[in-house]
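Peer 1: Right after this note come the structures.
Quick note: the coordinates plus some simple rules give every number you see, no bench work behind them. Note that the structure is predicted; figures quoted are calculated from it, not measured. Cβ atoms are built from the backbone, for glycine too; each structure is taken alone.
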Structure P
Amino acid sequence: MNNQNSKQQIGLFGFGVVGESLHHVITNSHASNAEVVKICIRDPHKKRSLPAEMFCTDRDEIIQDNEINLVVELIDDAEQALEIVKSAMLAGKSVVSGNKKMLATHMEELMDLQQLSGSALLYDASACGSIPVIRNLEEYYDNDLLLSITGILNGSSNYILSRMYSKNIDFAQALNQACEMGFAEADPSLDVEGHDALYKIIILTMHGFGTRVNQDEIFCSGISHIGPADIRFARERGYRIKLVAQAQKVHNNSVALFVMPKLVTREEYIYNVEDEYNGVVIEGEFYEKQFMFGKGAGGFPTGSSVLSDITARTHNYRYEYKKRKYFTPPAHTNDILLEVYYRYRFTEDLLLLDFEEITEHHSTRDYFYVIGQIRLGKLLQVKDKFDAMKVFLAFIRILKD
């Protein structure tokens, strides 16, 4: 077991933007009682900033090294990450991970493995970069009063939307800029299609409400089809467009999850969250709304979050999953009513969505748009067809039935 006086001897998997930044942060942190002693990489021929003897390509060189007492996993591939994490924990090593897809997909298995092995798994860096949302949900909000988690959880998509809104550039230009700045994932579709934010809200929902939800049960729509008409509409109505992930307690003891663009008003805390920053609003029954803000993309912010988990292990910290341990988690539901903005080109595009009511209907020579009310469950039913269409959907608010 780690203690405050023992040094963390770290085996690191992955030396990309975040891995290299983490090494820099640890090396230059005077208060850190940690050292990276071995780094497992995929390509041994790639030029590195550290001596060759620091690197290996065989993961067992880390897993089977008794001197290494903590594994840090920072690779892109979710299935390989899962194998690394499982092997390390079964070998008696605790793990810090930033792989949100792995965690969102295999959360139940990983919770069971922690119980079986006695090893801890920490992953605050998997959601919201430098903002310690998970640990706050575990410790400060460790009661049954939470009503909602609403957030801009993806720094890359927020950077793109900010550039489009403030600089009048198109989506492709803004995406290229995000990639050049190092804000985007290796596969940027994970950012712009909303999947990155989806994995994160699944993780936050587990810690905030105790509810485990599979990703195919959640409606997720991204920003890849946003156009000048949508930016113009937002400006004219006083909105900004943000890609928002939300977990909302409804019907007394159910929770609804979704990821989609939102038309955000000036009164909302996330209205002024710009560029690569993230913002998370946590609302409770008696403490009302509280707001956390910080950088959500980039090597150093994420590396600093990983270091926080490394330091937490020095003090033997582990997640208790208190919402599942002490409370009955709310059931998942898609039975909520949303007011949405929907821009489309063809009549069949409108007929695809089963609106309960349309309150505005506008047409131009090149496109149409409506403001209407629709059930979240109805959106999920047509999600596969919706993804292939060049339409744009943004929600405005959740309506009370």
Structure Q
Amino acid sequence: MIINFSLLNEFFRGFHIQRWNDRIRPMDLIEMDKHAHKMMIAFTLGKYEESRGNAINWQNIIRNGIYELLRRIVISDIKSPIYAEIKKNKTVFKELNNYVFKQLEPKIESELLRNELEDFLFNDTDKEDLSNRILEAAHIYSSYWEFQIIRQSNPFSYQNIRLETDLLNRIDNFKDLLGIQKLTNRHTIANFVDLCGQLRFQVRWAQVPRVPATAVLGHTLLVAIISYFFARENNACEKRLYNNFFGGLFHDLPEAVTRDIISPIKRSSSEFDKLIKNIEEELAENEIFPLIEQEWTEEIKYFIIDEFDNKIIDDSKIVSNGISIDDLNNKYNQNRYNPIDGEAIRAADHLAAFLEAWHSCSVGIKTEELVIAAQKIKDSYSDKRVGNVNIKNLYSNFRNVF
């Protein structure tokens, strides 16, 4: 399998990594949340460049975003300014990447992924490539977004001016990107980026003691990564890979305006679940879609409305009834159908929730709610496959901590 037990746990480590931990912080700032925000910003920057007629290598943005997260998880104790200096020295940076690869290689069973990671770490990337510039710009802007939180909590820090000047100068290097122009000039899209960032304030399982206390924002990235790897296991076409990743990344976007309504409440009755869906759609129409460019609206709707349905677009109409992942694999695995594996995104969502419960229980923070939820999720996949993905095998590797 492309995704495996050890690699899943490596990604989950991103929820433990604290950012800005040498500053007073009004809340925990977590690497997983920051990287999720970065990828959402990269989406907006890429969309603006497409609107200018520029071709975007979305597969490069997704893959490099994922592998950069793995590198950041391994080198978590290195501060960004130090890391920037290390990158300038090719010899030292190569040694750092050697260390990263040695740490990650035993945790990746797929030879394909190991080769891709090795290529990412050791082959010089073209810094002027548009997809790489979009990722770097998104990285810096998401860091600046965090800094604005830090600045408020450290009003007397003599380093504030230097830090802000450095971040703004680095952002200025990307002022040719239309999205950066709009963000720095506080066009409406900046409000959308702010709204996405606010998902890091919403803690999941809010009524249940848990370690780590994951937020909705980081959770969406974990779902996106798992969904993407499930799609690769199913030999998905490029558009399907793109849809699975960004569909996973944005699947909880309505919670930015509804907050996290826990699953047992949603499932308490079919009428209640339908009501919540209607409210989410209405709030999205009024509070989310006006913040994004009109030409993106239908795509975002495709991601977040009936987000767990397998869908295609045929003759300009969305078709979802009766479509299985096997159908997506065998009949509709072509870019022209714009396929998305809602069933795989739901399986990834469940697996991410299981990981949240399992990791808490494994370190001794165990409650009846966590135990029941984790066991129920695991049991529900005891005889299921997600296309070519034998998901039962993934769950079987997690020892019983309940």
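Peer 1: Here distance in nm of label points 7 Å out along Cα→Cβ at positions 55 and 391 was calculated and came to 3.6; which of the structures P, Q was it taken from?
Peer 2: It must be structure Q, since only it matches.
Peer 1: Starting from the value 44, 34, 27: which structure in P, Q was Cα extents along the principal axes in Å, for residues 127-246 alone calculated from?
Peer 2: P
Peer 1: Turning to a different aspect of this structure: Could you tell me which structure in P, Q was used to calculate helix-only ellipticity at 222 nm (-39500 (n - 2.57) for each DSSP H run of 4 or more, over all residues; to 500) as -19000? Mind showing how you got there, number by number?
Peer 2: Values: P: -10000; Q: -19000.
Matching structure: Q.
Peer 1: Work out the source of 39, 24, 18 here, i.e. which of P, Q gives that when semi-axes √(5λ) of the Cα gyration tensor in Å is computed.
Peer 2: Only structure P yields this read-out.
Peer 1: The value 2.1 for distance in nm of label points 7 Å out along Cα→Cβ at positions 183 and 271 was derived from one model only; which of P, Q is it?
Peer 2: P
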